[in-house]
1. If distance in nm of label points 7 Å out along Cα→Cβ at positions 120 and 512 comes out at 6.2 when worked out from the coordinates, which of P, Q, R was used?
2. Computing percent of Cα pairs over 35 Å apart for each of P, Q, R, which one ends up highest?
Structure P
Amino acid sequence: MSKARRNRRILFFLLLTFIVGVVYLALTMPSEDYGLVKRSLIDLNEGWTVEYEDTILQEVTFPRELHLAGNTTYTATRTLPEVSSDSAMLRVRSSMQDIIVYIDGVEIFRDVKGNDGRLTVPDASLWHFLSIPEGSSGKEITLEMVSPTRAFSGTLNELYAGEGIDLISQVVRENALKIILSILFLILGVFMLILSAFVNNLEDNRLIYLGSFAVLFSVWLFGESKVMQLFIGNRFIIGGISYMAIPLIAISYVLFLKESVFQKYQSVMVGAALVFFVNLVGNVLLQVFGIQNFISSMDLTVVLVSFMIVGSMVLMVIEWKMDGNLQAKTMIMSSFIPAGFLLAEVSIFLLGRYEMTGSLTGIGILLFFLQISYFTFRSVDKAIQSERESEFLKKMAYVDILTGMGNRAAFEKYVDGLRKKHSGKQFRLAMMDINNLKYINDHFGHKEGDAAIRKCAEAMKKYLLPYGDCFRLGGDEFAAVLYDLDEETYEHLIRCMREEVHAAKNNHPYRVDIAVGSNVYLEERFSDFSSFIHETDLRMYENKRKVKENQLEVMG
């Protein structure tokens with residue numbers, strides 16, 4: 001185990017120990033409640049008289065399910081206790097129900113879904129915060145409810161009175177787990193989506209689908225947390241967002257499997273994604289045209305989700321056993337716990353226990369998401385390393401290893417750029433050649449020859465690089481493209497460069513020297529770059545001949 005990995009495990013263990021220790025001390029040490037919200041609520045959940053059709057039920061306690069037929073009207077009545085605060089409110093929850101509230105037969109609140117126009121908004125489970133009229137203590141309160149949805153026809157939710165902040169605080173506390181999980185999924189999903197924009201070498205879209213899965217699951221979970229009304233009041237969003245998110249979650253999941261797991265059954269996953277897309281569109285159309293509401297359409301959706309889970313597991317087993325697909329094996333191992341959580345919640349949903357929706361799935365999917373994120377990050381890490389290696393190799397393809405200058409390929413690319421983009425700006429091309437390099441290699445070895453090349457390259461970079469770019473074309477050949485240099489300054493730089501090369505100390509009876517030929521590009525003089533470079537080369541070879549004849553003062 002590497003030292004870095006061991007240190008990470010130690011750090012994780014210490015952090016986990018700290019968190020567990022703080023939670024333990026907070027739960028075991030005595031403390032009064034110093035919270036800003038005092039939670040002084042009046043419990044109104046006992047002693048109700050419920051009536052529907054020809055039936056009267058006495059001493060009913062909320063919550064209660066009467067399991068009535070759809071569109072059956074039912075009422076619940078009890079006496080209000082003493083309410084001391086003038087600012088006290090009543091918190092009522094309607095589960096896809098129309099509701100009217102009376103005090104001593106006088107209507108104080110009504111929420112009845114209307115159908116304006118041709119489109120039908122979805123039934124929604126809503127919180128209602130009602131101001132209690134002054135002098136209501138001891139009077140009779142009556143709730144009259146009706147729901148077209150059989151699943152919620154006869155539902156009687158808990159009822160509390162108190163200060164508004166206390167009532168809201170209770171809702172948030174009771175749904176804290178779902179809220180925290182939804183925020184966590186949102187953060188993880190957004191991180192994945194942002195990361196996908198920066199990992200260019202990953203050959204598929206797994207990060208996009210995994211991030212979309214987390215964001216959509218966050219939306220679904222937040223919709224099930226019963227606190228969406230704190231942020232938005234649109235009935236279509238409140239009543240429909242969770243139902244619309246489920247097929248989208250399934251789409252992102254099967255596409256993630258297609259990208260990261262399956263090798264043979266990718267087309268099956270694409271087909272599954274299309275099925276869920278059709279299911280989503282169908283559910284929305286059935287709802288808005290008033291044919292079937294979202295919750296009734298969900299029966300088919302959850303069946304499709306169940307088939308998708310089981311079917312994908314079977315296909316992964318086939319690919320693992322028959323084709324040796326290790327990604328399929330990893331996904332199978334990761335899927336058992338969340339699949340169990342999800343199937344348990346589907347069963348609870350089909351049994352009508354809607355208040356538990358989201359809790360089991362949230363925990364199971366979090367475990368699953370963390371597992372597959374770990375394996376995905378391993379793939380991403382490999383992709384990043386591959387990308388770095390690719391960039392390094394791409395860069396090295398244009399670099400001369402011995403001198404660190406651009407090589408011939410870099411020079412040709414540079415010249416090609418000049419040819420395409422030249423705007424009439426004057427520049428000088430200097431072609432350079434190390435004299436007697438073959439003699440040095442033959443008599444003193446290639447190591448000494450390499451030292452001579454590096455010595456010349458350092459002098460070129462010192463004096464010429466500030467005015468342009470330098471390249472080693474190979475062997476003893478160099479080139480420099482220089483800008484904004486008059487003839488006098490250029491000759492001074494070449495003289496300084498050659499003097500520095502001459503002055504370099506060595507223990508061998510030879511002197512390193514550089515032949516130089518240069519030319520200034522004038523667009524009206526040269527018909528093309530090739531003739532310009534050729535003429536510059538000729539000047540360099542002429543200077544090389546003169547240098548060998550010890551005519552060292554002749555400049556190119």
Structure Q
Amino acid sequence: MCGIFAYLNYQVPRTRKEIFETLVKGLQRLEYRGYDSAGVAVDGPKKTGNDHNQNTICLIKKTGKVKALDEELCKNDLLDLDEKLFTHFGIAHTRWATHGEPSEVNSHPHRSDKENEFVVIHNGIITNYKELKAYLINKGYEFESETDTEVIPKLIKYVYDNRENEDIGFSTLVERVIQQLEGAFALVFKSRHFPREAVCTRRGSPLLIGVRSEHELSSEDIPIQYNNALFKEGVQEKNSHNRADCSSDIDSVGDGRAVEYYFASDASAIIEHTNKVLYLEDDDMAVVSEGKLSIHRLKRKVNENPVRAIQTLQMELQQIMKGNFDAFMQKEIFEQPESVFNTMRGRICFDTNTVILGGLTDHLKEIKRCRRLIVIGCGTSFHAAVATRQILEELTELSVMVELASDFLDRNTPVFRDDVCFFISQSGETADTLMALRYCKGQGALTVGVTNTVGSSICRETDCGVHINAGPEIGVASTKAYTSQFVALVMFGLMMSEDRLSLQQRRLDIINGLKMLPDLIKQVLALDKKIKAIADELYQQKSLLVMGRGYHYATCLEGALKIKEITYMHSEGILAGS
């Protein structure tokens with residue numbers, strides 16, 4: 001649950017204090033993800049002496065809250081907080097310990113050496129870090145932390161030290177490094193050798209870039225640069241001359257005028273600065289050089305979109321603020337009457353009892369011809385699938401399989417071309433669900449995404465889908481997304497059964513129930529004080545068992561999960577009956 005935030009101002013004068021404030025505010029927006037330490041890397045004072053490279057990078061890290069880091073930044077005597085920097089790149093990170101205990105040396109950013117030639121922030125896990133670490137130690141590189149991340153700056157330093165010429169670019173160095181990495185990662189690199197440049201990349205972990213400028217952007221569609229390679233019949237052929245789509249003058253955003261870039265693992269850290277964002281896809285590498293943003297890839301896949309588009313975030317700042325509530329989760333629980341209404345708005349016509357899901361319309365005939373439905377998710381999303389299985393079987397008259405994504409993958413479950421597979425994920429980035437999606441696509445099945453995040457990996461990679469429109473969910477324990485996922489899947493069942501005469505009365509009952517749902521949720525929320533009184537009686541218990549059957553079994557599973565997530569009390573959802 002680490003958080004990435006970085007900020008590059010090009011030809012936009014900012015004091016170092018303003019840069020610190022931007023970085024800290026970005027980390028504060030990511031605090032909900034959970035963390036045990038935080039750190040930043042910024043440009044330090046210029047070196048004096050004969051060193052040909054007088055650039056320096058200053059690392060400041062603290063265990064504990066972002067507030068402690070903020071206080072440390074304000075009292076740092078080595079940095080002039082009032083110095084104006086016309087172009088600067090700063091990176092920041094909140095860490096949740098996976099490899100190594102919570103400590104300043106284990107927290108990010110990690111560095112290549114004591115001179116901080118290269119620094120990096122990382123979300124994810126490098127699975128082959130032990131082999132890389134052993135290799136680098138054998139080459140004489142010294143490690144100071146227990147983390148998997150530290151191999152990355154050490155590896156780029158090794159590549160830089162052994163470069164074939166002095167003209168090698170920052171992006172080329174990063175490109176060579178990521179080819180050696182296995183596992184999941186979102187990475188942002190900074191270097192004192194390339195002080196005006198930023199390079200970031202992702203594989204299996206989300207990363208997006210916000211763009212802000214007073215000037216009109218030169219383009220909102222960025223053609224991808226493919227490493228000077230020709231793509232012909234699935235074969236990469238090296239080519240010595242540049243193609244048009246490898247020209248940095250053509251394939252970039254920004255024309256050298258003032259512009260600001262924001263890099264983050266979550267849109268909530270960017271929205272207060274800009275609503276213009278670009279979502280990176282797996283193995284994309286974004287490079288900002290002299291104020292210009294370009295996208296690079298090592299190779300092109302068959303049927304791959306050769307363009308990345310800058311999108312407009314449909315999010316408002318007030319949606320990610322707690323308001324008068326004590327916690328984001330509490331706020332999102334009380335937003336459910338509005339969120340389920342938004343899920344239905346424009347899709348159910350209560351006057352004509354019709355349901356239209358625009359994202360599925362073009363594939364509806366194919367879905368109706370399928371042999372079975374497979375609904376796949378993890379955690380809360382899996383429970384939403386369990387909750388709707390019975391009603392989907394009733395309305396579609398199809399076999400409905402509900403699968404936990406990790407178990408589905410472990411079994412190598414048979415999937416056929418006449419199957420329709422649903423993938424449920426609030427974020428659209430759930431790793432096991434995404435892997436299951438790619439497995440099913442490989443088997444030729446039609447894939448449908450049910451997500452709450454436009455532009456997410458599952459949104460992009462499925463054939464069609466439904467956006468649940470629940471609004472940003474900041475709380476780690478899902479609440480309103482669960483109820484909106486339930487409603488979205490029920491609406492799918494209603495759309496599938498529209499021409500079934502024998503089901504018309506049942507459809508009418510369900511539609512009337514959905515119409516009443518926002519008001520019924522309000523009635524439940526009005527019991528807040530009574531629910532709190534029950535909680536006061538139970539919170540000291542060692543274990544809670546939640547039992548039910550039929551439609552209520554999923555409620556038992558989801559209720560037990562919430563109790564475990566929030567209280568750390570043992571709790572299990574149990575199917576009642578013999």
Structure R
Amino acid sequence: MPTIPMLSRCALVVLAVVLALVPACLAQPQLYVNGNIYTLDPENPRADTILVENGLIASIGSRDAVREEMRNQGFRVYEEVDLKGRTVIPGLIDAHGHMVGLGAIGLGLLDLRASTSFEDVVNMVRDRASRVPAGTWIVGRGWDNESWADNDLPHHNMLSEAVPDHPVWLSRVDGHAGLANAKAMEVAGVSGSTPSPSGGEILLDALREPTGVFVDTAESLIGRHIPDGLTGDARECILKAQEMCLAVGLTAVHDAGVSPEEVEIYRQLEAQGLLKIRVYAMLHGRAAAAYFEANGIYDNFKLSVYAAKMYIDGAMGSRGAWMLEPYTDRPTDPEGRPYSGLAVNDPSAIEASMVHALNFAYQLCTHAIGDRGNREVLDAYARALEATKDSRPASFVPRHRIEHAQLLHPDEIARFAELGMIASMQPTHCTSDMRWVDARVGTERAKGAYAWASLLKADARLAFGSDFPVESENPFLGLFAAVTRQNLDNQPEGGWHPEQRLTREEALRGFTIDAAYAAYWEDRAGTLEAGKLADFVVLDRDVMTCDVQAIPGTKVLKTISAGEVLYEAE
């Protein structure tokens with residue numbers, strides 16, 4: 001088995017034990033018949049019947065073949081479920097999401113994603129302020145200046161005039177910049193003389209006063225003053241996010257950046273039988289090394305903790321992504337120096353974290369968006385692999401990841417496969433960002449943006465996700481984006497840089513088996529095969545053959561994990 005040594009073989013034994021304890025209602029085998037089943041198993045790509053026993057796929061294939069096997073194995077009592085010709089695909093996996101952030105929006109955090117202007121944002125905040133006492137913090141997220149007619153980054157003046165008595169903090173859609181009003185900056189003690197921290201920037205106006213926009217590490221100047229719990233109870237947020245994910249066919253999520261406290265919440269939910277979705281947790285890098293030294297890795301039926309999350313740069317939307325050359329639409333900083341984005345962490349720190357992860361047999365997942373950021377991470381990984389060739393566990397199979405990999409220099413494409421680096425990417429980022437990428441980095445550099453087809457051609461592994469709540473958690477929007485590179489209005493015609501479009505099977509693999517591989521789960525999930533978990537989704541249409549414009553409207557009829565129906569459409 002091509003996996004972490006101390007995980008996969010042991011994990012499957014543990015899995016068998018845990019599955020023996022599944023609810024009594026699952027003790028009776030289920031025979032799903034008359035389905036249009038895509039297995040993604042190259043040896044058996046299509047089927048119409050699935051036999052599920054104790055949470056695992058006992059048999060899959062044609063109805064006659066499965067029934068013959070049942071007779072040979074002595075199956076006499078079972079529940080038959082008629083799929084009525086509906087399409088079935090493997091359970092979908094989001095390889096990069098944020099459960100607490102998604103749940104917070106679901107539970108009422110001020111959601112600004114639908115705003116079409118800064119005036120919209122101000123009106124939403126004013127309305128929220130009218131319903132809470134003066135002095136109460138108002139926190140929201142999701143504004144995107146690139147979707148406004150005036151797409152410049154906003155100035156706080158209008159917001160501060162409308163809401164003078166409540167400190168306000170509004171995260172940009174990418175989470176790598178935020179807007180504070182005057183009251184929040186007063187609480188934080190920020191003024192025009194406050195220096196920008198390393199890896200961040202306080203944007204200033206022509207009068208050298210803060211505009212209210214804080215980029216990357218500068219966000220903490222405001223964030224550390226926001227009271228704990230204001231954005232929602234983590235436990236309740238996770239449960240709400242789980243509900244939202246199951247409704248769109250997600251049976252698993254890679255939670256990209258959790259605290260040790262959130263890991264403990266996950267473990268409690270799992271122990272209480274409340275964690276229904278499968279979670280692969282990436283610990284925040286600043287806490288990961290000490291955590292893994294003290295606790296080792298954790299791999300159980302619903303929860304896996306053997307990854308860390310680090311950052312090399314910011315986001316392209318807020319011009320924090322680290323570039324090899326200056327930004328086309330902001331070539332200099334306010335002092336007239338060439339501006340190429342931000343290094344949130346020094347490459348030497350990334351390399352040190354990679355070495356630690358390799359020696360302690362866990363995975364490092366590094367956020368890198370700009371072409372320089374990606375090059376620096378790949379360089380650091382090459383050095384870390386060489387440095388640990390004699391010290392890391394001999395049976396450990398390294399699978400470090402780059403999260404996002406949005407803009408790549410052509411020289412870096414082949415290095416992903418050469419180094420065994422997984423590209424964890426989000427197709428809907430492409431279709432959200434394509435309106436402004438050419439202006440931001442120039443048309444030539446933009447050819448390396450969201451280069452899915454080039455990476456696959458170079459034999460790299462692509463794991464797909466959404467980065468929710470930055471984008472919608474709906475994976476069918478990601479599937480559509482990957483195969484068309486168009487927005488929901490089917491623009492631009494033919495797709496943006498259409499040479500990077502994927503086939504439907506390639507895109508679906510990104511949300512299934514390749515996302516499973518990125519979590520060392522390929523032995524248990526990602527395809528529909530005998531012996532694997534019975535994780536699958538029943539759909540209202542055939543996403544592999546329907547009109548491509550119909551993919552975004554796909555409705556999930558059932559979400560099934562380990563044989564248990566966790567979501568069923570009304």
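1. Working: P: 8.8; Q: 6.2; R: 3.5.
It must be structure Q, since only it matches.
2. Numbers: P: 61; Q: 43; R: 37.
Comparing P, Q, R, the top value of percent of Cα pairs over 35 Å apart belongs to P.
Since every read-out is calculated from the coordinates, none of them should be taken as a lab result. Keep in mind that this is a model prediction, so the values were computed, not measured. Cβ atoms are built from the backbone, for glycine too; each structure is taken alone.
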